[in-house]
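What follows is a set of structures for review.
Nothing in this text is a laboratory measurement; each read-out follows from the coordinates by a stated rule. On a predicted model such as this, the values are computed, not experimentally measured, just so you know. Cβ atoms are built from the backbone, for glycine too; each structure is taken alone.
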Structure P
Amino acid sequence: MTIERARSVLRNESRAIADMAKRLDKKFLKAIEIICQSKGRVIVTGMGKPGFIAQKISATLSSTGTPSLYLHPAEALHGDVGRVMKDDCVLCLSNSGETEEVVKLLPVIKRIGSKLISITGNVTSTLAKNSDCILDASIKKEACPLGLAPTTSTTAMLALGDALAVSLLDRKGFKRADFAFFHPGGSLGRKLLLKVDDIMRKGSSNPLVKEDAKLKDVLLKITRARAGSACVIGKGGRLTGIFTDGDLRRHIESGPGLLQRKVKDVMTKNPRTIRRGKLAAEAFQILRSKKIDEVPVVDEKNRPVGLVDVQDLLKAGLV
């Protein structure tokens, strides 16, 4: 019985979301426009269980590039409505649309001049009639067998809030790096905010050789550094090329005198580089797009100060 009841709840709530998806129309697009045109924040409010959903929606909006603030409607009636400004828009959640605290808040919002978007299960309610845009979150029945506890209705509100947040994310061109900026304490943030300076090989682990160095000596230096390449420098210590395992394979058939040749004759000239201070994620894009295993890190004078190898990105969790 317990398992069947659980399945019944999940089926009920999934059907409600599917029905709501079919009902989406131009009113949803209008809500997106109101939020995008707003110069302030999205103030999300709701009482009781919808209030908890409102807090989650506000948090999701804030973390995906739409500044938002949760406002408790009862507290708002006792002074906190002073947080709402004309340039803000208000997103109000109420299944009945007749919640006392919410209804009492409506004339204050109108007096402030904020745009009002409602998520409600009753599109003829007082809340709906006083809204600039109505999002229909009506359901056929709650998953609660008594038909009393907010279950399917709050799930519908939550799903509609997520739809708003993700649609706004798309509209604003919000990227992974932007997400990381708002989540610096999370694993994604730590990974995406890593700079090449944090993971690059430097010092003895980053072999540097002069253009006239013999290939034999270059290979010995690469081996001692346990690296896969060496950066080749010219006048002023500026990068002129890189010698990699691939360069060795390409010239292996050139004859027994290969090891005595100068590295400048067999190196890859003017290799792709990345400036120090850049994000490690950018180094990853270079390696992937160019199908190479190493990229030199250079300073403002094009002097090699480090090397990022694909193995370093693996260790950092970026690949």
Structure Q
Amino acid sequence: MKVVEIKKPGGPEVLYIGSRPVPKPKKNEVLIKVKAAGINKPDILQRNGEYPPPKDASDVLGLEVSGEITELGSETKNFKKGDKICALVSGGGYSEYCAAPYTQCLPIPKNISFEEAATMPETFFTIWFNLFIRSKIEKKQKILIHGGSSGIGTTAIQFAKNFGLEVFTTTRTDKKVANCKELGADYAINSEKIDFEEFVKKKTNTKGVDFILDIVGGSYVQKNINILKRNGTLINIGWLTGSIVNINLLMIMLKRLTLTGSTLRIGSLEEKEKIAKGLKQHIWPLVEKKKIKPILCKTFPFDKVKDAHIYMDKGLHFGKIALIF
């Protein structure tokens, strides 16, 4: 089968189409004939040599796929050959066939295409885990979501709004500000023009927000701490501008803040199964009612993977990018 290989760590130019044997599914896995694969920031980091895969995962890029089941492991349940599914994987998505634990597979809603479905697992799993399982967000709370135009951001805006939160978000162009508002953000801030800390203080009468979901890191961290409410929570799931920062611990103590973070890739099968069940019960019905949707910005043919990564690197997307097979 064809797969995307990496010559050596580096930019998009290091990617090329290679060949490997079709994987054999383990007893708890299904084999998927891949129709589309989502592209995510961790793929870029792995390509750059900054995010190695777990020891038991494929070293091929790709953390989410959609397609049809062609083979079942001996201990799988709830699925059959020919089922159209999307799946979260720990690697191996940029290939013609991909094996996935059946507990991390979800049926594709009838109103969703293969291309759209391929962009759902990574961000949907991440947001459900961080906001609903770990942080237990509630109606009428306030949340600031950094990177509102990203796959994480566009998903988080929709989830939070559908569950009754007041949503602030940051992005970097006026066009993306308008797009974030269309998705449901109550306030969208062009961080290139406006200081988000001052904006949030003004709009909340200096009270701040209950939660902040941050994929930026760097100088944003102390500013986040400054605008969290007492007992507020900062959730770090990315570091676009740096993972090493200086912060004022006194502020954390006086405001009784919680600073936390996670990476989904190294989570246990049991943990991911719990997330999948939550999504199927609470989010899939909203997708079927078109209240939540995957935001697919652009697709690229599988053999144009370099162009897809260039597009991602330049930050031209609003939402997600997918490879199609």
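Key figures for this structure:
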read-out: If mean count of other Cβ atoms within 10 Å over residues 3-10 is computed and equals 11.0, the structure in P, Q; value: P
read-out: Test item: helix-only ellipticity at 222 nm (-39500 (n - 2.57) for each DSSP H run of 4 or more, over all residues; to 500) calculated as -7000, pick one of P, Q; value: Q
read-out: Among P, Q, which structure scores highest (criterion: distance in nm of label points 7 Å out along Cα→Cβ at positions 147 and 171); value: P
read-out: Origin of the value 0.00, where FRET efficiency 1/(1 + (r/R0)^6) of positions 107 and 235 (r between Cβ atoms, R0 = 30 Å, to 0.05) was derived from one of P, Q; value: P
read-out: Structure from which 15.7 was derived, mean projected area of the Cα convex hull in nm², options P, Q; value: Q
read-out: Test item: relative contact order in percent (Cα under 8 Å, 6 or more apart) calculated as 18, pick one of P, Q; value: Q
